[in-house]
Structure P
Amino acid sequence: MISQKAKYALRALSALAKADPNEPVLIGEIAAQQNIPRKFLEQILLELKHAGVVASRRGKQGGYLLLKPANAITFGEILRLVDGPIAPLPCLSITAYRKCDDCDGESSCEIRHVFARVADATREVLFSTTIADAIVTPSC
């Protein structure tokens, strides 16, 4: 399950992706449009800024904009940034591998074999789906 923070981050990025790429969007506008608490959104956008995903501008024409194109920002990248490792078991993590405390051997662990397939399929979807993919509106 993803955190509320990750959901808000993805929604904020979707809002920025829908906006004019040359016009910064105010935090208040994103918060209202996406129903995200403003203070929480400020923290999330600051984290995304430090990671090089968004940029901010100060002043009258200030706000936030995407630093990278929406088609270059994957769900997996954002989830890993906000929530940490994307793995159902610590022994399957790519970025934070850790042997399970109760493990007698990874090669003989039936649970690991099943969840390795789950982790691979999940990563495939998350790292091949971009913010741009998510905001495409279906034709009526």
Structure Q
Amino acid sequence: MVNWFNRLMDRPDLGKLILRLAFSIMMMFHGWHKLIDGIENIQGMLTQHGLPGFIGYGVFIGELVAPLLMVLGIFTRPAALVFSFTMLVAYLLIDPGSVLTLTKVGAWGAEDIAVYFFAGLAIAFLGSGRYSVMKNPDWR
């Protein structure tokens, strides 16, 4: 019974696809929101930290372009690293003090950003697998 179940569930390429789709699509909602409502808040946070506001446009790369590439399975590893870097920047801008806190429901204060960050790293190490719009594995 266990061997049958293990054989049934042994689908690493499907697992990679599910991981890519889940985190990429959820992140694209964040990017879409910024596309519709603007990035003035992000630009304000950047300028408060002494950085130029135009850097805020990079959020579109990290929250729309990189996740779209990950969904399609194109340059998955570099896109996933950009995805994770975006989460690192978000963490540093929003609340670096949250790393030592718990929320009202007992969650780690930096949990939401950390989940995306580590998912991006996992995708970078795993790659796209065979489910990609690119046939050439060098482009996956």
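Computed from the coordinates by the stated procedures, all read-outs in this text should not be read as laboratory data. Please read all numbers here as calculations on a predicted model, not as lab measurements. Cβ atoms are built from the backbone, for glycine too; each structure is taken alone.
Among candidates P, Q, the computation of relative contact order in percent (Cα under 8 Å, 6 or more apart) that gave 30 used structure Q. Can you say which of P, Q returns 0.4 when distance in nm of label points 7 Å out along Cα→Cβ at positions 27 and 123 is computed? Value 0.4 for distance in nm of label points 7 Å out along Cα→Cβ at positions 27 and 123 corresponds to Q out of P, Q.
When Rg and Dmax of the Cα atoms in Å, for residues 35-106 alone is computed across structures P, Q, the figure 17.1, 61 traces back to P. Quick check: 1.9 is what I get for distance in nm of label points 7 Å out along Cα→Cβ at positions 51 and 67, calculated from one of P, Q. Which structure matches? The value was obtained from structure Q.
Here distance in nm of label points 7 Å out along Cα→Cβ at positions 43 and 59 was derived from just one of the structures P, Q, and that gives 1.1; the source is Q. When distance in nm of label points 7 Å out along Cα→Cβ at positions 3 and 131 is computed for each of P, Q, which one produces 2.8? Source structure for this number: Q. One of P, Q was used to compute Rg and Dmax of the Cα atoms in Å, and the result was 17.2, 60. Which label is that? Value 17.2, 60 for Rg and Dmax of the Cα atoms in Å corresponds to Q out of P, Q.
I have 13.1 for mean count of other Cβ atoms within 10 Å over residues 19-26, calculated from one of the structures P, Q. Which structure is it? The read-out was computed on structure P.
Looking across P, Q, the calculation of helix-only ellipticity at 222 nm (-39500 (n - 2.57) for each DSSP H run of 4 or more, over all residues; to 500) that yields -19500 traces back to Q.
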